1. Out of I, II, which one gives 21 for relative contact order in percent (Cα under 8 Å, 6 or more apart) as computed from the coordinates?
2. To test your reading of the models, identify which of I, II gives 5.6 for distance in nm of label points 7 Å out along Cα→Cβ at positions 50 and 410 when calculated.
3. Going by Rg/Rh (Cα atoms, Kirkwood Rh), for residues 98-201 alone, which of structures I, II comes out largest?
4. Comparing distance in nm of label points 7 Å out along Cα→Cβ at positions 314 and 354 across I, II, which is largest?
5. Taking 0.70 as the value of FRET efficiency 1/(1 + (r/R0)^6) of positions 250 and 274 (r between Cβ atoms, R0 = 25 Å, to 0.05) derived from one of the structures shown (I, II), identify that structure.
6. Say we calculate mean count of other Cβ atoms within 10 Å over residues 66-73 for every structure; which of I, II gives the highest result?
7. Check the numbers for distance in nm of label points 7 Å out along Cα→Cβ at positions 370 and 402 across I, II and tell me which is largest.
8. Given a value of 186 for volume of the Cα convex hull per residue in Å³, point me to the structure among I, II it was derived from.
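Derivation of every value follows stated rules applied to the coordinates shown; laboratory data play no part. Given the structure is predicted, the values throughout are model-derived calculations rather than measurements. Cβ atoms are built from the backbone, for glycine too; each structure is taken alone.
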Structure I
Amino acid sequence: MIKQLSILAFIFLFLQVKSQEKWSLERCIEYAFKNNVSIRQSEIAKKVNENNFLQSKMNFTPTLSADGSYNLNFGNSVNPTTYDFVQKTTNSNSFSVNGNLPLFTGLQQINNMKKSGLDLEASKQDLENAKNNMVLSIAQLYLQILQNMDLVQVAIDQKKMSEQQLQKTIALISAGAQPEGNRLQSDAQLATDDLKIVNAQNALDLSKLSLKLLLQLDPEVSFDVVIPVINQELMWDESVSAARIYGYAVTNQPSIKSAEYRLKSAGRSLAISKGAFSPTLSLYGSLRSNYFSESQTVKTLETYTLQPIGFVPSSLEPVYTILSDREITKTPYGAQLKNNFSQVVGVSLNLPIFSKWNRITNLSNAKLDLINNNLTLEAAKNKLKEDVYRAYFNAISAKKTYEANLKNTESLQKSYDFAKERFGVGSLAQIELNIIQNNLSFAQSELTRNKFDYLFKIKILDFYQGKTLSLN
């Protein structure tokens, strides 16, 4: 019993440790690739196009079919071998094997195969684009969690400073160097700090929930992230221009590649529509046989009879004809299938003349679709260029903002340190110290936001340059 309890305790401890395992950015991305619904749908779309591409290849092979039928006929029916009418209930079987091989279809089959291949490549790029978008979304939420964790710590450190200040205030009040009212101001400052901690923790919890929902994890699951070591100095090579980044992105981004493949696919669709005006040539063949229940076999026997057919006019002697005796039997099933077996081979030529304007409409629509896909590619390139240049200048702006706030925070820290010294000797009022302390707290919070905003904008530039997204 004790052994069993020990095993259960070990399992519980293992599961608890497992549930508390922290998630790295790489693990979040890997998990999303396997479980996110939109990515799985993109994978299914790719597999559908793989099937379509295989089918376009198989369209070059002959078609082969076999059929058989059984009929029970009542009343008047036709013998399929003699075409005589039979006035009785009969039954019949028929069997056939048919084959057809297109020899020329206006190059429609070749163009359809190439179109299916291009559609497959486009779906592969769609999948990569879905993964890239997922990576950016995860990275943004992951950095938001790190930012909110820092903000929680800033709020906690702020409260510690206020608690230390409260102890000094109490000591000064006891020594008669400060009025009793300063204690109330210190208590109010602590209450404000507690509120900041609660708000920061709420923001952290919500950001974790957002990432769990994006990963499609159970919202009740315990979740925490790995805190990477971020080297702010090694984040961005500013010598790389926006034009250079765009030049790489427009060649390698899957959203552009997908639009390019679809433009080529539209060109093949146009060729298919043109091919519909061409004559088609095909080779066909068939094997057939049948059975009819009333089919008969007539067999001539060696015996014969004399049958009078008239008289000789001069003598009135009868004239006879020799009639061979015959034996009439029903033809056996197997013999009928063998006797009725036929083979057909031929060539079929089809010349399209008029089909209710369908071919002309399809050709016109294919031309418009080609123009539309060309515009789609142009719009995708314009959107990418806009995104790259905006990301580039946002990164420059974020860097300047971060550096300015860094200097501001350092200045406010020195101001606060000096204010504490003045407060300690009674040359600064409590309310003035609280104002300086709150300004420092606000600057520290803003610096944290600026740091992660700057980091995310740099990671967007890395993304456009095809670099692996990492926070280390």
Structure II
Amino acid sequence: MRKEKDALGEVLVPENKYFGAQTQRAVENFKIGKEYFPIEFIRAHAVVKKAAARVNRSLGSLDAKIAGSIEKAADEVIAGKWDDHFPLVIWQSGSGTQFNMNMNEVIANRAIEMLGGRIGTKSPVHPNDHVNMSQSTNDTIPTSMHIAAVLALKDKLHPALVNLQKALEEKAAAFRTILKIGRTHLQDATPLTLGQEFSGYAAQIEQAHEAIAPVLKHLSELAIGGTAVGTGLNTREGFDRLMVEEINTITGHSFKVARNKFAALAAHDAIVELSGALKTLAVAMMKIANDIRWLASGPRSGLGEINLPANEPGSSIMPGKINPTQSEMVTMVVCQVLGNDVTIAMAGSQGNFELNVFKPLLVYNILQSINLLADAAQSFTEKAVAGIQPHLKNLDEHLKNSLMLVTALNSHIGYDKSAEIALKAWKEEKTLKEAALELGYLTAKEFDQWVDPAKMVGAGK
């Protein structure tokens, strides 16, 4: 152990760790749960520290040698070299102060080491005076929240949704001529094609994906430069603009200075808005995953209209059983995302005056939702959708057995007579054709001409 000092006195810190006294106090004071800060957020916060070192050097506020060592140390954090030096759980100060100091201390001590100094001395690099220069927890944490969310959306969720939509569209095209019975209220309905059914799934993903794009406008606004309450105290003129320019250079994205820094610190409406869009996506994925596992149910005593890939044995006791595990995975992910949305909405509503103090909870849940949906979409695409095959025999049998084909007779003999035919066939366990002929409402030739499923899957002329 080594001795370090902070405003409250001396603290013993593990010799092999780059974090310092304030982090160690947080480790001891917040032994709550196992929900640690997401890696994406740690990376994003290091980006902010790197950018600040560059900007403060360019403004003449920070010594070039110190700035260079901070930048190099931040690069190592971004590269994942010191992940095990960030031990804090999210259950801490609602501003994220302990996490911000964790980052400041790790970068400062690593920079000290690079410059030949002794770790823990705060010389020649100080975690507050140098690494945190022109910053506050209150503006850096929300800045990193937005950076991490935007990067996760663009780099992970976006490609996963593109792949899922493409896979569903390919199935829609491949199944475009395969007739099947439709179902409403979980009861037989009029026919459609399997391709039409899958086109609906592709459209749901497309629509949900499109709904995320407008949120990026608000997420791209960064709170940096607001410092403690939004006024920018202890910054130089133009610091906020220069910071955003550096962050854009480092990340390759197009962030902007927040239009109103008071709102950017005290409220997190953009995160709430994003969670709402993710909720819509989750709802769409629930519907698709449930439909697919119902269509594959059986294989002999259920619907059995499609076959799913056999990825793994499904039972420890029933030999040969295969379960729709990818669909089950998706539906569990959806439940978690819906729960996260409730948490985010409640946390987002808790801003008081100049600060919202639920920041760690917000960033943890929003990044978990993004990552879960991205991983689930990619896995579902590769392990389920791509391998779906139609079960033609069952599709044909269900189509022919459906009483709702009688709907085609409405425009020829009327609703009441058509209903009489369907009820007679149902009660007497006869085919529609048999019931229709016995009632004398039409001839066999007319029945065959009018009750043709192939003519019932699109608007008639």
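1. Details: I: 21; II: 16.
Label of the source structure: I.
2. I
3. Largest one: structure I.
4. Checked I, II; max of distance in nm of label points 7 Å out along Cα→Cβ at positions 314 and 354 sits with I.
5. Numbers: I: 0.20; II: 0.70.
Value 0.70 for FRET efficiency 1/(1 + (r/R0)^6) of positions 250 and 274 (r between Cβ atoms, R0 = 25 Å, to 0.05) corresponds to II out of I, II.
6. Comparing I, II by mean count of other Cβ atoms within 10 Å over residues 66-73, the maximum is at II.
7. I
8. Derived from II, not from the others.
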